[in-house]
Structure 1
């Protein structure tokens, strides 16, 4: 079974662990990131941007979706600071926001390939 056969709480370990858990606000923000990445289309977008930036048109082709559908997903990912964008004339290019996002995605990919 996945439960203790007898109730036994190690108060010292419990208190040590409680001190290491981030504030509820941070836990909520982390959950939002994982929730966003749990959507297959959004995850595919992030994977497409792992090595190079792309514009909405490119991402739509890669994901086999309309520009409008991709734009909606990009807005969600940008709001959570998973992606950033830059404008070059009339074209907006998207890339991963920072090395933390890159690490998170690469570690997840390594984990599933293991």
Structure 2
């Protein structure tokens, strides 16, 4: 194991952020992440869980905001519903530098929070 990270996002606070700063979606989330979240009754839950996943991945890599582009960390959903991480550009380069070749990720949310845990292997 190279690193582990976790993050929790308050849904109501994130909902306000999405309303106040709609460009956060295009700056932070990939087209497929936006398509998935926007197809749901309450997209905020999906956006918040993915935001938490991106933060958890950065923590597992030991980097802070700005060291990798958050949009370069993508949450992929398998047909069976299992989430996985796909890294692009700045995030992929940092993972390669650290010797990370595999990720384990789990996402969850309730009516009030979203949480993610990421393990870098």
Structure 3
């Protein structure tokens, strides 16, 4: 069951990434990965293949503010922190890669917080 679920997510992720490549227009990609206990987000430059900015619930500043990394409040903190780091790096426009995860719950909370922090997607 778990392998089927993981394989399905990877298939969705490939499909989403293919669509993103078609419409990105050279923009950077905001990629999200969530596990049961943590959530991770990073802004990637696909042309160079490098991560420019990242944030996760494992960072000390986020861990001090939230007790548990696997809920909506933690995802919102990560989104806000990522937007702040992106603003420091002069990044404003990205394309959102949900990574095969459905756009609700923690994924949506991270995206909304990043938008409120100044990222456009």
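Values quoted throughout were computed directly from the atomic coordinates according to the rules given, and no laboratory measurement underlies them. Fair warning: this is a prediction, and the values are worked out from it, not measured in the lab. Cβ atoms are built from the backbone, for glycine too; each structure is taken alone.
When Cα extents along the principal axes in Å, for residues 47-94 alone is calculated, the result is 36, 19, 17; to which of the structures 1, 2, 3 does this value belong? Corresponding structure: 3. Can you tell which of 1, 2, 3 yields -18500 when helix-only ellipticity at 222 nm (-39500 (n - 2.57) for each DSSP H run of 4 or more, over all residues; to 500) is derived from it? The structure behind it is 1. For the set 1, 2, 3, ranking by distance in nm of label points 7 Å out along Cα→Cβ at positions 39 and 63 places 2 highest. Match the computed value 38 of relative contact order in percent (Cα under 8 Å, 6 or more apart) to one of the structures 1, 2, 3, and report its label. Of the options listed, only 2 reproduces it.
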